[in-house]
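The following blocks contain the structures, represented as structure tokens.
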Structure I
Amino acid sequence: MNWSDFFKNKKLLIRFTYSVISLIIILFLMTHFLNFVEQRQGVVLNDPLLNSLRPINLTWLIFTVIYLSLILTIALIIKNPMNLLFAFRAYSLMIVLRIIAMYLLPLNPPVGMIQLNDPFVQFFGSGKILTKDLFFSGHTATLFLFYLLIDKKIYKNILLGLTIIVAFSVLAQHVHYSIDVFAAPFFSYAAYTVVKSLSKSEKLL
């Protein structure tokens, strides 16, 4: 479906508008939740993998890869409004799952963490550098969701490779525990699968 046909379908247009508004609200709630998480005491995990890695500052690599992945994914799905609608819904659910997971598992930062200054979070948040938004890794989960959203094999392979780079980089920088990173793709896949099932039941796929 192209955008011209999409705008002629009032039902789909309402769903799209609702999804965008829902995502904005969820992102707004997420920023306030992250402030709550930063004030909360958690536990420090004994992570054998991190213990074997000397912390390295890979901030520039991480965000270069993340925003290149974002640009690539948007460029690939923007032509089809149904794909964009699906992406908004899946990403929204993934954020909700992340809020629930962080609430249930309060953690303190890993030993040796080199702070990761996310410009997106800094812009929409309080300006503080976040250190306790740990389980599960939002960066890894988001990039893996990008991978799931794309159908063409060559781009899927590229996005999978970029996801692996970010996953290893946040571990090398001690930004996350290994369980945060290893669990992230499963949550992304869960969000993707649930939204895909809902979309089929609503005859949107």
Structure II
Amino acid sequence: MLSLTSEIRTPLHAIGPGPKLAALAIASVAIFSIASPALMLLPVAVSAALYLSCGRRFARAGLRSLRPLWPFLLLLGLWHGLTQDWANGATLAGRLLSTVALANLVTMTTRLEDMIALCTRALAPLRVLGLKPGRIAFAIGLVLRLTPTLLDRGRQLGLAWRARARRRRPGWQIVLPLCLTALDDADHIADAVKARGGIPD
């Protein structure tokens, strides 16, 4: 789940997170049961049709949010090209693209507050073990909210490194700055949560 809730309203926004997550789980099981590259085109086409049914502007935003997948798809293509196993490579690539696209569609059309509320209800049985579902759901919500921000921060650090070094793309050189900025963001978030009364139970 790579993106945040889209501001472009679609009919999918009116559906609650429960039915959408259930449909995502069923679709994922069905996609992983497909072993034929030709049949794998079906879930890819269905995913594309769902995005386009919400409008071209929404579809373009969804396509932009899937950009982090392209390096993985490229690696799959290179590896299976070297091993002459194109059929398996195409199946794996279609599986990755369609499942992530559908999961991304769920997050783009679901408010974070609704997702946290659903997680809180689903985790309610854990109270008997002394755990607090509200805090776990809040942590899940933070991960969903901050992952795109962290990816964007990594891209910015990469661009800054290339501008100064004037050479190949960065690797380990940006790991430490990225970790430090993540820790700094965590401190700011903790202060903000405390100022608002703490994490809900």
Please state which of the structures I, II yields 1.8 when distance in nm of label points 7 Å out along Cα→Cβ at positions 13 and 53 is computed from it. II
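Taking distance in nm of label points 7 Å out along Cα→Cβ at positions 109 and 133 from the coordinates of each of I, II, which one would give 2.6?
Working: I: 1.4; II: 2.6.
Value 2.6 for distance in nm of label points 7 Å out along Cα→Cβ at positions 109 and 133 corresponds to II out of I, II.
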Consider the structures I, II: one of them gives 2.1 for distance in nm of label points 7 Å out along Cα→Cβ at positions 21 and 69 as calculated from the coordinates. Say which. II
Highest-scoring structure on Kirkwood radius over Cα pairs in Å (candidates I, II) is II
As an exercise: FRET efficiency 1/(1 + (r/R0)^6) of positions 37 and 181 (r between Cβ atoms, R0 = 25 Å, to 0.05), calculated from one structure in I, II, equals 0.90. Which structure is it? I
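Any read-out appearing in this document is the output of simple, stated calculations on the displayed coordinates, not a laboratory observation. Computed from a predicted structure; not experimentally measured. Cβ atoms are built from the backbone, for glycine too; each structure is taken alone.
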